[in-house]
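Have a look at these structures, which come just after this line.
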Structure P
Amino acid sequence: MAFALARQGALRPASAQRGPSVRVAKPGLLRSPVVAARPQVLANAAAALSVPVNELSDEERTKLAHELGYKSIGKELPDGVSLSDIVRSMPPEVFELDHGKAWRACLTSICAMAASLYLIHISPWYLLPFAWAVAGTAFTGFFVIGHDCGHRSFHKNNLVEDIVGHLFFAPLIYPFEPWRIKHNHHHAHTNKLVEDTAWHPVTETEMAKWDDSTANFFRWFLGTPLKLWASVGHWAIWHFDLKKFTEKQKPRVLISLAVVYGFMLTAFPALIYYTGVWGFVKYWLMPWLGYHFWMSTFTVVHHTAPHIPFKAAGEWNAAKAQLSGTVHCDFPGWVEFLTHDISWHVPHHVASKIPWYNLRKATDSLRQNWGQYMTECTFNWKVVKNICTECHVYDEKVNYKPFDFKKEEPLFAIQRRLIPDSAMF
C-alpha cells in the first residue's frame, strides 16, 4: 500500500539518507535553535540520538521508543544478513494458500460492506460519521482482497486472481493492473530514495523551488492530519496516466482502466438516479474517503518513523529496508478484522506472497528469530503527531525535520499544542 506525490516536481528527493545507524538526537539533547525554542517538540520525535541507534543500550532504545510512541525500536540488522536468510527462517506453511480462507474473506467483505451501507441508510445525520467510518473500513477489506490477488497470494490460478482483483478494485475506482505494477515496484524498492513510489521526505532543494501557493498546499496537505488522506493524490497521479507504463504493460493497463470506467459509467449514474447527488456522497464518496484514510494511515505508519531512514540505491539493503524499515502496528481488533490483517505488515514486506491469513503466524516467527531488529507500536496519538508535524523534510544526519525547521510557524505550533502526546487514542 503506497502513496506519494513524489516525482511530480514537488517531492522528488535529491539526496541520500543514511541507514539505521544514522545519528538521530539523543533524548534530552537539543538539535537546533528551533527545538530549543519549543522543547515539547523533542518529546514528539523532533530530534535524534547523539549516537547511532545500533550503539544504544537496550535501556536507551526502550526510553527512545517510549518518547516516540513505540513499544520497541529495533537494532540495526547486521550487514551479512540477506532477505533470503529471513525468508528461510519462516515456517513453510505461512506461504501455503488456502482457497477456502481466501473465498471466505471475499464473503466477509461483501457482507460487511452491505451491512455498513444499511447502517448508513438507517442512521440519523448525527450518526453518519460513525457509519461512514465503518463503511470505509469495510471498503478497505475490498482493497486487501485485490491486494493479495496482485501479489499472487490469493489463488493458484492467476486468471482467477486477475478477475477477482478487478472486481474488488472496481468499486474503489482503482485500476487493478496499474496499481499492481506500481505497488510491486514499491515492494522491490522500499525506503529507497527516488525509486520507492511510496511517501518519502521532501528536500530543501525542492522546497526552495516552491512559490507561496505551492508551499502552503504541501504544508497543509502533508504537514497536518490531512496527510492521512494523501493516498487520494497517489491514486490520481500514478494509476491513470498511460505515460507511466511501458508499451508491453499498456494492453493490460487499458483493460483495467476500461473496468474502472465501466463501473463509473454504470454504478454512479444509477446511484445518483435512485438516491440523488446526496445519495452518491452518502453511500459512495464518504466511504471511499474512509477507505483512503486507512490506505494513507497504514502506509505512513508502516513506513514513516523518525529513526527509520531512506537510502540511495548504492547504500540500500533489501533485508534492512523490509524488516527493520517496516513498522508493525497494532490497530483495534475490529479494524484488523475488516481489513484482513493488512496491518500485520512486516512479513508482507519480507515476503509479499504470504497470504493475509498467515501474516500473524509469520509475524510470530519473525519476532522469535529477528525481534530485536523490529520496530513495533500500537496505533496512538504520539506516533500520528510525529508523522503529521515532524516527519517532512529530508535531513542527511537525522532523517527527518519539520517543514518549519528554521522558525516555528503557527500552523505547526497549534498542532503541537492541540494534538495529544498520549500513547492511546
Structure Q
Amino acid sequence: MGSIGFSIFSPKLHRFSRGTTVAAAAGGTTNSNLAFKSLMESFTVDIHRAEGRELNVPLIAPFTIATSKLEDVRNVAIRVELSNGCCGWGEAPVLPFVTAENQSTALEKAGEACQALKKSGAMSLGDVLGQIGHLLPGHDFASVRAGVEMAVIDAVATSIGTPLWRFFGGVSNTITTDITIPIVSSTEAGQLASKYYKQGFKTLKLKVGKDLNADIEVLKAIRLAHPHCQFILDANEGYTSTEAIQVLEKLHEMEVTPILFEQPVHRDDWEGLGHVTRVAKAKYGVSVAADESCRSLADVKEIAKRELADVINIKLAKVGVLGALEIIDFAKVSGLDLMIGGMVETRLAMGFAGHLAAGLGGFKYIDLDTPLLLSEDPVFEGYEVLGPTYTFTNARGHGGFLHWDNIAW
C-alpha cells in the first residue's frame, strides 16, 4: 500500500500557545463550525507521511445484534506523521451490514486517498479535509473518511500542544458511558448485568430485535440481576412498529421504563419510526433515537421537520468527523437531543469520539463502551478508565497511540 503523510506548519500557528483551546482561538465560541473554520483557514498542511494498516483485535465474546454477528474486530488503523515530528491516529471501523466498507475495501480506499493526497503538495487544513471528502464521499466511504479525518485532526491538535477535548471546546474532560449487552440467552444476560453492576455501570444498553419473546425474557433476567439500572433498548432495525410498541407495553406491565428506545424499525421505515416515536412519548414517556435512519445531514433535517425521533445518534463512522460536527450544530438548534455512539472500535476511535463529546458538551446519552468488550487493548496511554467513567488527560491530541510495527500490514 502506498503511504502519505500530513505535515502542518504555518507562521500563523505561532499565535497558539501550548494548551490554548480551539474555541479560544476562534473568539471564545464553542460552536464547532466557527472553531474549525478558523483552523481550516489558519493552518497549512504539507504532506510528509501516513499509512493505514489492519487493526485486528479479538472480542471477549461474539457481539450479536439484530442484523449481524461479529466474532472479532477487523478495522483499519491510520497513522499520520507531520514534518515537525507530531503524529495523529485514526481508526476506520468495520461492522458487517452497518458500515458500507469491509476491511479490504477500507484498506484499498485509504490507500487511494493516501496516494492522491501525497501528490497534492501544501494545502490549507480546510483544503485537505475537503479533498478527503471528495476522495471518500457519502455513506459508502464514511468510515474510511472518518478514520483519515481523525488522524489529521489529531495531528493538528498534537502539533499545537492541545488535548482533543480542549480542541473541541473544553466543556469537560470526562464522560460516563453505558455498557452493551448483546443478544444472548437470558441466563448470560443476567450474568453480564450482575458483572456490570459490580463494576459501577448504572446504564445498560440492551441489544434486542431478533425474537420478541426472547427479548422480554432477557429483560426480566437483567432486571433481577441489576434492579435499579437504567437501560436503553437498541433494536438495530429489528422490529416492526407494531412489535416495538408491544415491547413497550410488556415493559410497562413489568413497571419498567427504558430511558431510550434506539432505532426500533428498519432505517427506511420513516412512517414506522414516526409512529413509534409518537406512541412511545405520549403513552409511555420514552424517547426514541434514530441511528441507522440518520446517515447524513439531510436525514437529520427530515427527521427534525417531520418529528420522526427525539434523539440523533452521532457516529463518526456513519458521517465522518466534519459531517458529525454539522449534524451536531443543526441538532442543537432544532431541539433534537444528542447521543454519541460508535461501531465496534478500539480506544483510538472511541477515544476520539469521547474527546469530541466531552469537549463540545450537550450529549444526553453516551454509548462509547466497545473497547471494554475487547479481550485485548492495543492502544497505549490515552484516556483513563474507571468503570463507566473515562477521563481525558492533558496529553496532546488524542493521547493514545499504537506500536505501529506490531500492527499487521
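None of the figures in this text is laboratory data; all of them are computed from the coordinates on show. In this text the structure is predicted, and so the values were computed from the model without any measurement. Cβ atoms are built from the backbone, for glycine too; each structure is taken alone.
Points worth noting:
- If helix-only ellipticity at 222 nm (-39500 (n - 2.57) for each DSSP H run of 4 or more, over all residues; to 500) is computed and equals -12000, the structure in P, Q: Q
- Source structure (of P, Q) for distance in nm of label points 7 Å out along Cα→Cβ at positions 138 and 306, computed value 2.0: Q
- Source structure (of P, Q) for distance in nm of label points 7 Å out along Cα→Cβ at positions 98 and 242, computed value 2.9: Q
- Comparison of P, Q by Rg/Rh (Cα atoms, Kirkwood Rh), for residues 122-361 alone - largest value held by: Q
- When Kirkwood radius over Cα pairs in Å is computed across structures P, Q, the figure 21.4 traces back to Q.
- Source structure of the calculated read-out (mean projected area of the Cα convex hull in nm², for residues 106-225 alone, 10.4) within P, Q: P.
- The maximum of relative contact order in percent (Cα under 8 Å, 6 or more apart) over structures P, Q, that is, the highest value, falls on P.
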